[in-house]
Structure I
Amino acid sequence: MSHTERTEIAVIGAGAVGIACALWLRQRGYDVTVLEREGIASGASFGNASTFAVHGSTPIARPDIWSNAPQLLFSPDSPFVINWSRLPRLTPWLIRFLGQCNKKRFLKNSGTLAQLLGDTYGGYAPLLEETPDAQTLINRRGCLYSFRQAANLRAAHGDIELRDKMGIHQQRLNEAEVAELEPAMEGHTKGGILFTDSSHLDDPEAFIRALSAPLRAEGRVHIASVTSIKPTGQGLSIGHSDGQTLLADKVVVASGAWSATLARQVGDRIPLDTERGYHIEFDLDNVPVSRPTCPVENAFYMTPLQGRLRAAGTVELGSIRDPANPKRLRYIEQHVRHILNLNSEPARTWLGFRPSLPDSLPVIGPSPREPRLIYAFGHQHLGLTLAGATGRLVADCLAGQQPDWLKHCSAGRF
């Protein structure tokens with residue numbers, strides 16, 4: 001780009017959400033420029049569980065957090081950890097999070113997530129029509145939750161009933177049915193749930209790159225580290241670390257964990273924090289599971305990718321600046337090895353940052369202070385799943401046609 005250029009709409013971020021937003025806006029006829037500091041699918045969109053989790057309607061902020069807190073926080077085998085040295089900085093977020101852990105807010109937030117999830121495939125459909133290479137990477141085999149302890153399966157009855165009421169398709173499976181579906185789980189399960197409408201990708205990075213092909217072919221994606229957003233009478237001025245400037249009529253912020261920093265520049269203080277997410281990959285000729293399989297007590301997914309198995313998940317609250325926690329990687333590795341009887345050494349590991357709000361809902365819609373700025377971030381574990389639906393909603397917001405229920409995802413709710 002030259003020293004100063006102009007575009008109709010700038011999208012900041014080229015993860016799954018940013019690319020989907022840009023594609024939807026392009027299809028609506030807007031002139032779009034995508035700005036990305038590293039590369040397409042370089043953050044959480046690269047390292048996720050590679051799953052369209054259309055079943056993911058139950059927030060992490062839930063009433064039973066209170067009774068499970070001692071085990072979650074202090075058990076050496078917990079899938080949830082806090083870097084206690086970061087507690088002073090994390091405390092305001094945690095207080096808001098705990099304020100959401102009651103039945104009323106849990107049900108309200110679940111309903112909003114279900115509303116978003118209902119457009120998972122519909123949100124992607126028009127984008128995939130133009131990118132058949134991306135379409136071929138989708139495997140529609142469902143997603144399996146497996147319970148090691150029968151008591152935990154019984155305890156999940158409330159969530160199962162709630163998903164039934166929300167119209168989420170799920171099949172209850174006994175021990176033998178889980179083992180028949182995924183033989184590698186034999187001896188490690190007392191039953192499970194198959195989410196028949198969920199699916200997974202052979203490679204999430206390849207999927208997003210394939211999806212972005214029309215944008216790349218038209219030269220709409222630029223590598224640029226955004227340093228500032230300033231409202232002016234002519235539009236929003238976007239500053240880059242190299243000193244260049246882009247002037248845009250409207251700006252969509254879809255930069256994941258880094259979005260709150262940009263929002264503060266127009267006066268919006270959004271309580272966004274990050275869950276540090278990990279994955280381990282094993283290169284295997286024969287991957288032992290055929291669909292995303294989650295041993296629920298361990299809170300990670302084992303997903304078959306092209307020529308490899310990815311085990312991704314757990315929750316760690318800390319800082320973006322902290323190095324990877326080897327205990328988290330060992331936790332995943334030890335449990336995967338035990339469950340699947342793997343002898344191979346991990347081929348690679350990864351640490352990324354999931355943008356998370358206290359109520360487990362994303363921020364989608366215009367800034368309360370600057371209507372030319374549209375937010376699309378904070379999807380936590382559902383960024384890949386909800387990218388297409390979010391792109392449609394962002395395009396609707398720019399047209400003044402957003403649904404009334406989207407107010408539950410407004411930045412103004414804080």
Structure II
Amino acid sequence: MAETFKRAELSNGLRIVAEVDPAAHTASAGFFVKTGTRDEALQDMGVSHFLEHMMFKGTDRRSAEDINREFDAMGARSNAYTSSEMTAFYASVLPEKLGDATDVLADMMRPALREEDFQTEKGVILEEIAMYKDEPTWVLYESAMESYFASHPLGYRVLGTTQSITDLRSDRMREYFAKRYSADNTVVALAGKVDFDSAVAQIEKLCGHWQRTKAHRDATAPKVAGGEMTIEDAKVSRAYRMMIAPGPHEKDDRRYTAFVMTQLLGAPDNSRLHWALIETGLAEEAEVSSDPKDGTGDTRVLVACEPDRLEEVWAIVEREIAGLGAVITEDDVRRVRAKAATGVTLAGERPEGRMHRLGRQMLTQGTYTTLREELDKIERVTVKDVRELLEAMPMHAGAPGRLVATLKPAAG
């Protein structure tokens with residue numbers, strides 16, 4: 001791995017980081033902003049995602065058509081996303097086009113936020129919300145997270161609700177933008193064949209006038225609500241069940257253990273739930289995942305099956321969770337470690353993958369860890385580590401903070 005890490009910070013607090021690889025054939029740039037649904041007021045739920053859309057609607061220098069045409073002309077692969085904790089905008093291009101891509105991205109980060117565009121895009125987002133209401137796993141996920149995190153913003157819906165988006169005003173969006181999209185709340189990540197000094201000079205020219213706002217986030221771990229909840233819906237024909245339980249936060253090295261544990265229990269292939277439920281035909285879906293967050297984290301189990309088999313399927317899930325610590329072997333952990341190492345390395349082979357990893361890492365942790373160092377941490381996970389995590393953050397029936405949510409066809 002020949003990448004060289006570079007870092008700079010502008011006087012306004014904007015951080016610029018890069019993994020420079022002179023042998024790469026492409027280059028990637030991304031603007032990562034520490035803002036998401038977690039940072040929203042209840043009345044503004046969905047504003048972060050709405051803003052992501054508005055970034056593509058034009059600036060004082062470019063129209064929406066200009067942005068699309070310029071990205072297309074340079075052959076860029078560009079996109080954006082919003083999560084509960086961050087929003088990112090990025091592009092991957094040939095190295096000689098990196099300056100052009102950075103120029104467009106930086107300009108997009110200061111959108112015009114015109115009222116006409118706001119009203120037009122509001123209709124688009126309302127249609128998106130309506131579309132996702134037909135996705136059973138999405139309906140269950142949103143409802144479960146809302147219940148699990150109770151009144152905490154981590155339980156807010158990324159898209160917002162029909163009511164919150166309908167009621168949202170453009171002046172509220174502008175206030176949110178001015179506060180959260182500040183220089184000191186943003187990281188610019190670069191990867192691939194990059195002239196770092198030239199890139200920093202360009203970014204300083206483009207973004208050096210951005211304001212510093214000292215945007216704050218309360219990262220205190222929220223209280224979570226356990227228990228059970230059930231949704232009945234006449235439109236669904238399958239049964240879905242999701243379990244959510246506490247997991248390691250993003251600065252807790254036990255997140256590597258959680259990754260290994262979830263792969264052992266519920267990876268899409270060659271995991272205990274896969275062999276017990278998918279290969280036997282009892283369930284159509286059975287997966288386990290870990291999601292480290294700022295100051296908190298969670299572990300999730302999701303199954304989907306025929307309604308009349310749900311309790312049989314869930315009894316097997318409970319059995320596998322309860323017995324995992326006793327049955328796993330060092331060979332099991334070694335297999336997962338090897339598979340994880342391959343997956344992480346493949347994801348990091350391309351500049352675009354390294355750019356995403358670097359941007360997220362610097363935004364959430366503020367420190368740089370090489371891919372090799374991350375692989376070493378995964379490779380050091382042992383059976384003992386997994387057992388200790390299961391004891392410290394149990395997922396079995398009756399465990400504190402565990403929520404089980406069900407979506408099934410309406411009776412009758």
Structure III
Amino acid sequence: MLAAMTDNPDTRATIALAPGRQKRADGGHPWIYSNEVVMDAAAKALPPGGLVTVRKPDGKALGVAIFNSHPLVSARLLSRDATNRIDRRFFVRMLQRALAPREKLFATPHYRLVHAEADGLPGLVVDRFGDAVVCQFNTAGMARLEAEVLAALDEVLAPTIVVLRNDSSARLAEGLPIETRVVKGELAGPVELIEHGVKFVADLAGGQKTGWFYDQRDNRRFAAVLAKGGRVLDLYTYAGGFAVAAAVAGAAEVIGIDRSEPALGLAAEAASRNGVTARCSFRRAEAFAELERLALAGERFDTVIADPPAFIKSKKDHAGGLRAYRKLARMATALVAKGGTLVIASCSHNAEPAEFADAVRRGIADADRSGRILRSSGADADHPVHPALPESAYLKAQTIVID
């Protein structure tokens with residue numbers, strides 16, 4: 001953990017925007033790139049993740065930010081009021097601000113509470129699982145503010161368990177170590193969460209990301225309605241989100257595929273907790289190999305769901321990733337019964353929505369099928385989008401009737 005810091009707006013370090021390079025920030029963008037900063041010796045000497053007052057070329061204050069001279073995104077704005085003191089009280093206000101709409105939207109305390117820049121807290125993710133919370137501190141600045149954030153969480157939510165899943169690759173660019181720590185309470189095993197009345201279990205310490213993917217909540221609900229009475233194949237099922245929701249909604253048979261044995265165990269436990277074990281089966285396999293095997297066996301499904309991990313993790317993966325989405329769409333479509341449904345998603349923020357849609361369209365055509373798009377959607381409402389940061393609208397999903 002980086003050394004904690006205290007903030008005094010009167011003595012805070014200052015960085016300046018280069019002449020002619022303030023347009024993006026003036027337009028509301030929360031990021032300031034290294035080539036937009038006067039990166040002199042004084043700026044380079046500032047400790048990674050320190051708080052700075054950002055000034056425009058004319059000397060006027062733009063706001064207060066966390067600053068790291070090393071990565072491409074050097075400054076991330078916390079407030080456009082440079083007189084704000086960044087301390088526990090600041091984070092209490094921001095957490096209360098984030099909490100207010102979520103308490104209205106969700107019947108149970110299971111949701112993403114903080115979605116980084118979109119909730120005004122760049123580099124911070126907080127997922128809530130009832131009395132347990134999982135935090136990710138993905139920037140050096142937020143890592144330095146860990147003590148203040150955790151104290152504010154105690155004041156606003158009073159969780160009994162707090163887990164830090166500081167294992168995101170984003171930390172490497174910030175010069176931060178990879179770690180997982182339980183900093184409050186005792187985590188005895190997976191915890192239960194509820195979505196639209198369906199019970200699931202999440203592994204907060206060892207599961208993917210924070211242990212659960214709340215972003216797909218509404219897409220799971222939508223797919224489950226269409227799956228009623230039919231046969232369902234859920235690829236990349238992870239902990240059974242789409243699969244168990246479909247079974248609870250009345251699917252006749254559900255098969256979940258994943259290559260992680262621990263994840264399949266969570267999925268089976270969710271099926272048991274909802275009384276749908278008899279209609280669910282989960283097996284370990286690689287998705288593309290299983291699609292090929294099922295096609296050769298002549299299998300058909302009324303609903304095929306394909307929610308893979310990111311195929312495009314960086315710009316260098318762009319062309320190959322789009323080809324992979326096209327291949328996935330082709331192979332999945334081939335298994336959809338006439339009049340059935342394909343649900344396919346991408347969490348790659350490097351894939352533009354139009355590019356993903358085109359890859360899916362081409363894949364359906366490659367399977368010599370046609371389709372009707374019922375819905376193009378993104379993440380649920382606990383994953384808000386920053387108006388000036390399209391990267392925060394990373395999730396893309398299409399629900400398509402295959403003819």
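None of the figures in this text is laboratory data; all of them are computed from the coordinates on show. Just so you know, these numbers come straight off a predicted model, no measurement behind them. Cβ atoms are built from the backbone, for glycine too; each structure is taken alone.
Where does the value 22.6, 71 come from, among I, II, III, when Rg and Dmax of the Cα atoms in Å is the thing being computed? Walk me through the intermediate numbers first.
On the way: I: 20.8, 66; II: 22.4, 68; III: 22.6, 71.
Considering all the candidates, the number was obtained from III.
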Exercise for the section: Name the one structure among I, II, III that relative contact order in percent (Cα under 8 Å, 6 or more apart) of 26 was derived from. Expected result: I
Practice task
Match the computed value 3.5 of distance in nm of label points 7 Å out along Cα→Cβ at positions 119 and 239 to one of the structures I, II, III, and report its label.
Solution key: I
